[in-house]
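Engineer: Several structures are given next for inspection.
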Structure I
């Protein structure tokens, strides 16, 4: 919902069919409809009275809407869809904060209108938006989330649930590495392996805790932790190699590596540490 083009599909008033599929880290949602509903009202997002709204948009969508404006980030995107596209065209819009100050924005007009505030929105602020579309004016308000607290995290925030490890046949809850592995699973940094277990002959989920950590694995964990959005949006150079995105991103960030698309042997070699 934070991405304007994805949001548009999810808010489609005619939507009555959703298909969902996942393979590894790739998720696909297919939307469709078999009926056309009469008298659809206009709709907006954030919706009228919504609270805890985000303050910014960083362009992490394909295609990236911000490229046309030649910026890397904007305030949280505001969407307006008219009741009928036959009512006219987008005329104008106004965004104001609670003090009555006008907020500058980029406009992406069309059948559905997206407004991109030029600066990040303020925390804990109420904004009022007015859109003129043809002969219709629509006004609504929403409030952004409060500034994150700098206080210490709650005890439950870092609680390790060892039961997550039970899905892996080689997980040992009493091992010295068990909490570290589960923490990485909780954070989405590792997913283990799904392959034929030579001991049972069955396709099972494995962690392989005794195997050495390769450069490709280490870089992938690092990027999932520090550059998760960038890694997700990075196109693979070779769709048949699981670490392709990792090395494309490493090259983009000018991070020196031993492995590469041309040297996968080094990518699959264990990481070594020099003191």
Structure II
């Protein structure tokens, strides 16, 4: 069920037969920060106190459906964008290729009124969900948005016999304080979008599967997973969308491969290790 404002209900019940309508798109990153607001209207719209720009990419979307019961729907958004069309200061296609929307959220609203200047009626929340696997072309891209109900698609029971720990490092089950393992550093010369050089002297592999959070420069607030760490150099899983400058600061956190030697030797946390590495695999049972 969709809820309309009292002003919009009054307008509808007033018998008006002349309408204007537009889509309103809000794009969020994985942390819930707004990356941009756009509309397919002929001009900018300020609705519910938020300004939606008409100067973004050309959007085209599929339909959405409302059903009785629980069903996961997917909204496909196709956009066309030349390099001058940017999301948070980065060309749209580059932003999508480098994962700016990975783990993000999209909210689609519908603006319906008797005139473009009458935005006091607000909007209708039409669809919202998580960004799926984005497909990019040269100047276009398709963004699948899965209903938030997809979060219910979890394996049950959650306690399984497996060799890898069921906890993720620093989560509630792990109990370790993430802040206690934070390591501050600065970007060194020769860094690129994929490789971040630094003067950190931790052992090779210490930050593997961990993360690096940039705290200054053009990538301030950006988080990237670490594929490999060796000799002070971080190899990122997903490249940055803008190159760092020497001296930009960051905070790095170690990763965990969820094995008992790592849990014990690296973190001293074997008491919270949740796995059964000594259970034989099915192929070896007699």
Structure III
């Protein structure tokens, strides 16, 4: 069975209310060299099933730390993260993470198909034929159906990041975590990858959490934007993105509503480098 046969095309249209990810009282303190550094404190956030949530904030606000706690790669100092109601103590099944540095996340000695099938092989739940079918289906979804036999180093940066996305969706995740995945590519490739991820989200009904420094990107791609702020950091503001569900780089970004939302998010990021808003 291919991914397209298991897709949930209506997932993004259903009423969202259930929390896919529930973060409660989350705190993270790094210890070292005789000095503690508290990065996150009392952070509360719910990610709804099927939504696209972007996380923005000033540099050093703890965005990647938060994402790593959600992924089960970083243990919180206090509080908890729950995935489908289950406490996260290690990377949960049903969750995939895409990093910014696609060059280091792909194995140069493996062909593209080998890179995409690697986590499927590690899971050990599919036959070789099923793994190959799932990987080829994922490569087709990212527009790389003809690149299966190539090596990552033979591809452009944007194509390499598409391979990383294919590897993530080949596992059929319920939640896709993305840590500044487009930061290392040019502007046009970035726009193409944004639209690719939105299409994948619509096609497969996956819940997406994106960490980004790009305010325009956060508004263009999301249902909600979480602005981190304060010292230590918490959720300073949650902003609903009331834009048409079908997005287009030219049309959407020229809408008055987009411009207003962009201004609101940018203002929140700039005004909250050191002090969390009350009532957040």
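Engineer: Could you tell me which structure in I, II, III was used to calculate P(r) over Cα pairs in 5 Å bins from 0, in percent, for residues 121-264 alone as 2, 8, 14, 15, 14, 15, 14, 10, 6, 2, 1, 0? Before the final figure, lay out each step's value.
Structural biologist: Details: I: 2, 7, 12, 12, 13, 12, 11, 9, 7, 6, 4, 3, 1, 0, 0; II: 2, 8, 14, 15, 14, 15, 14, 10, 6, 2, 1, 0; III: 2, 8, 17, 19, 19, 14, 10, 7, 4, 1, 0.
This figure was derived from II.
Engineer: Next question. Which structure, out of I, II, III, was relative contact order in percent (Cα under 8 Å, 6 or more apart) derived from, given a value of 25?
Structural biologist: On the way: I: 12; II: 16; III: 25.
Answer for the origin of the read-out: III.
Engineer: I have -4500 for helix-only ellipticity at 222 nm (-39500 (n - 2.57) for each DSSP H run of 4 or more, over all residues; to 500), calculated from one of the structures I, II, III. Which structure is it?
Structural biologist: Details: I: -4500; II: -1500; III: -10500.
Corresponding structure: I.
Every read-out reported here was derived from the displayed coordinates using simple, explicitly stated rules and does not represent laboratory data. Note that the structure is predicted; figures quoted are calculated from it, not measured.
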